[in-house]
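Throughout, read-outs are computed from the coordinates displayed, never taken from laboratory work. What you are looking at is a predicted structure, and each value in this text was computed from that prediction instead of being measured. Cβ atoms are built from the backbone, for glycine too; each structure is taken alone.
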Structure I
Amino acid sequence: MADASFDITSKIDRMELDNAINQAIREIDTRFDFKNTGSKIELEGEKISIEADTEERAKAVLDVVKDKMVKRGVSLKHLDPAPPQLSGKIYKIACPLKEGITTENAKKIAKLIRDEGPKSVKTQIQGDELRATSKSRDDLQETMELVKNGGFEFAVQFTNFR
């Protein structure tokens, strides 16, 4: 029997992120407490930009964005918001998006699997993802649970389960 495997990745579902941002923009445009305040949200490639006239309002806009992301199933671990910065009369928050697993994070996952996971599971780093293989599908599912509950500071997804 061939080995079973799956990939551990950290990717953003772009369609869901776009939908979350669009819903947040609609809510900002229609909510009474944001009317005529110049509050703005933009998705610019690999970052989300938030602008508002006060620091508190900028943080409130960020909270709306986070709320919509959670409702759309996009992990908040992909978001890395900076503190509000004053630029002229406008407060700006830059939120770069984190995607992919760095080599050091992949090594942390591999070490966790090696130390605490089933002995039959082998891992190998492939670019910005990690592949786990084993003869036993049950061991792989146990490994998925272990990684999911690992408490990492980045979001993980499991793909290509064969």
Structure II
Amino acid sequence: MRPIELTVNGSSHELEVEPRELLVYVLRERLGLTGTNIGCDTSSCGACTVLVEGESVKSCTMLAVQADGREITTIEGLATNGELHAVQQAFHEQHALQCGFCTPGFVMATVSLLDENGDPSEQEIREGLEGNLCRCTGYHNIVRAVQSAAGQEVSA
């Protein structure tokens, strides 16, 4: 076992973890943050996407010990005082979800994308989110949600 310290959604956590324990399991099983989903166990789907130091990371590919001393944001940490984050609000308004399983990963990847490029083209949005898969939608409304969150004009 190895001691680690994580700051997750602004709260500090000291934990003892197995060196091979994945961050996604620490978040879900140890910290109870079940918004981070496990979709494929192969890093293909992006349902487990979180922000580590503001960067989009698939938490099923990162060992918890690699996150030692770092700041992590999960979907639960985006809303402030009951107000949805702009990206969450845009996904809601643009109907960018169906079953919702992939939505937390898409939202987190979008937050990272917009932090890097506040005015992405449609092609840049599609490329920026290509590591996240949705098995329910045709991606059109997801792209519209990203455009809306970026303050771009969204066609009806």
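With percent of Cα pairs over 24 Å apart derived from the coordinates and found to be 46, which of I, II does the value describe? Spell out each step's value before the answer.
Values: I: 46; II: 31.
Derived from the structure labelled I.
Given a value of 1.9 for distance in nm of label points 7 Å out along Cα→Cβ at positions 45 and 141, point me to the structure among I, II it was derived from.
Values: I: 4.4; II: 1.9.
That value comes from structure II.
Using relative contact order in percent (Cα under 8 Å, 6 or more apart) for the comparison, can you identify which of I, II gives the largest number?
Values: I: 33; II: 24.
Comparing I, II by relative contact order in percent (Cα under 8 Å, 6 or more apart), the maximum is at I.
For which of the structures I, II does the calculation of mean count of other Cβ atoms within 10 Å over residues 101-108 return 25.1?
Details: I: 15.6; II: 25.1.
Source structure: II.
Who wins on distance in nm of label points 7 Å out along Cα→Cβ at positions 13 and 93 among I, II, i.e. which is largest? List each step's numbers first, then the result.
On the way: I: 2.3; II: 3.2.
That would be structure II.
Supply the structure label, taken from I, II, corresponding to helix-only ellipticity at 222 nm (-39500 (n - 2.57) for each DSSP H run of 4 or more, over all residues; to 500) with the calculated value -7500.
Comparing all candidates, it corresponds to II.
Between I, II, which one scores greatest on distance in nm of label points 7 Å out along Cα→Cβ at positions 37 and 69?
Numbers: I: 1.9; II: 3.5.
Once distance in nm of label points 7 Å out along Cα→Cβ at positions 37 and 69 is tallied for I, II, the winner is II.
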